Structure I
Amino acid sequence: MSTEIPTSMKALVLEQFGPPEALKYKTVPVPKLNKPTELLVRVVAASVNPVEAKLRSGNIGSFLVKKNAILGGDYSGSVVAKGSQVTEFEIGDAVFGTLRPPSGPQGSYAEYIVVDLQSDKGIAKKPDHVSFRDAAALGVAALTALLAVVLKAPLPLKYNGQGPRPKVLVIGASGGVGLYGVQVGKAIGAHVVGICSSKNASLVKSFGADRVVDYNDSEAMADLANNEKESFDVLFDLVGGEYYYKNFSPLVKKKTGVFASSVGPVAQFGSSKAGVFDYLGVGAAYAYRQLFAPCRYAMTLNLPAYKIPTDILYLLEQNLIKSYIPEENVFTLEEGYKAHQKIESHRTVGKIVLNISPDDFEK
């Protein structure tokens, strides 16, 4: 079953590794359904994540990316064709999700994508009250927050209001993942502390943080480090490196708490070319922390995409999470290279999204 579908589409094609400008806006064939378990989705919006910039540059995972790959994992759009064995979705359904992995060969930086329901479990119907713009931003970022704050702890997703409130500390709270981390923390009834710059403090508070600490305020940072020993159930680290691990891991409860990092022992790993010895160094540092950290140490690498149609959808339907996408973070598909330039600045507030179908973007 299908609606009328063009034979060609626009996409960002990575012909060779390089700077953001290596993403070429080109006309390519619309992908076809090859299996009875597949959907063809007309993409309305796609979000940009740091891992895609690292893959594009060839700094990490170059063996994963094939020539002329279309990168991108997160998307929102509508179903325009489906295989004979698909029963969960109908033509015209508005959907959102993430493709795993985001290294192509045919990712979401395109007007159409194929989703194989047999292997791609990260897809759900979009709630009516959530725009395509906001739904596209969720994917990797919301799953990372869920994995760190709820699943790695573990803490119950549905808070019943009984018992002591858990405490969650989010380092890098104003970024795309950080704001979801703050909201997931509030959703589970936690007392949430966010670390960010003073200019973003009011934003982080508006998303639910009970307390915000400016990382440039040495007195406030020292007060947090000295007076909150073993008080946090979850420390969610979105910066990485040695400083926060050394100074703030003692804030995590020794027996039951978790220091969950989306970055790992090396700050901004993959922002420059990573060789064999770099990977070995990261692996050794990770193993050391696992063995000798004052609390449990975990990384949020293996994202549970199957949680999109369950936990992430639940949080959306209950209005417990929302996306933050400033206008300056919205780019057309043709401007995709600018989106990569912005995400490589490491100063992005909120999520970055590609507006692929302007007529439906805000619907």
Structure II
Amino acid sequence: MTIAFAKTSLPIIGAPMAGGTTTPELTEAVARAGGFPFVAGGYLTAEALAPLVERMREATSNFGVNLFAPNPVPVDREAFDDFVSALEPAAAARGITLEPEPVEDDDHFDDKLDWLTEHPVPLVSLTFNLPTAEAVDRLHAVGTQVVATVTSVPEARAASEVGVDGLIVQGPRAGGHSGTADPTRTIEDRATVDLVRDILAEVDLPVAAGGGVDGEAMVGDLLGAGASAVVVGTLLLRSDDAGTTPTHRAALAADEFTETRLTRAFTGRPARALVNDFVRTFDSIAIDAYPAVHHLTKEFRAAAKKADDPHGLHLWAGTGYRSAQEGSAETIVKNLGAGFARE
């Protein structure tokens, strides 16, 4: 059976960017262009996810839904308390009182999985952890293909063993959260194209790949390495259809921001962002504690957003961020994929 993301006219996938960045307008634009759209299910309840899926279903019959698979990192309470203490002065300067107790959650995973088995979609992808064999079986039972986000050869092997239908290979240069199943590990820099080759040498599954994509040439390189499709997220952040905040949009184009870094400072899970004052101040003392740190810094980041302060905001960006353009996402996707259209 052909994997769903290999059935589109263009081999381009719109990355599922949770938190409001991947809007219905963005997914519809990707679909109109001939790419494969993903509904971003992270941070949503099943009730909030449902209308987004049904709207997507009206726009195209071929799409995916992305979920965060539970993978809480045990909180080292002493380290967490130290991080709270370090953050408190900056929070107080913004009029915020931090919640000192760690907050945990499973991102409503079971409820969303239940809903998706009752309202099947063509494809479900999992990130932040590998799916269980039980989850894969439940989705397969209703005709849904399952893909896992992997960031290494061992993760790809493990995903294959639980019966997934395909892989999303995420290189370390991707913007936003790493989908690694081991968020405590040190993520070494390497080219996504090399990671794709290494995984395909070990695992016989269809692959989509992304991470640091900065234009047509890299799309061609990834397809040439054996990927069936290329995932783009950062390249869509400045598009008319994305839900990117004005502060984030401006930062992506500003001369002030010159580099990206993988940091745990914002959420307790490695994520690539533009280097701003928050990263410079807190990256070196950041701890492995997702989702506890995500909840700890949520109000801080919300205040920075309200104040149009790029130095307190999580400015997710892959290494190819300078290639992100303004304009229609439909046009951006068409321009990226036109030279590689499927027959």
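The numbers here are math on the coordinates, done by the rules we state, and not lab data. Just so you know, these numbers come straight off a predicted model, no measurement behind them. Cβ atoms are built from the backbone, for glycine too; each structure is taken alone.
When you work out FRET efficiency 1/(1 + (r/R0)^6) of positions 24 and 232 (r between Cβ atoms, R0 = 25 Å, to 0.05) for each of the structures I, II, which one comes out largest?
Between I, II, the highest calculated value is found for II.
Can you tell which of I, II yields 31, 57, 12, 0 when P(r) over Cα pairs in 20 Å bins from 0, in percent is derived from it? Display every interim value, and only then the final one.
Numbers: I: 31, 57, 12, 0; II: 33, 60, 7.
This figure was derived from I.
For which of the structures I, II does the calculation of helix-only ellipticity at 222 nm (-39500 (n - 2.57) for each DSSP H run of 4 or more, over all residues; to 500) return -11000? Don't skip to the answer; put the middle values down first.
Values: I: -6500; II: -11000.
The read-out comes from structure II.
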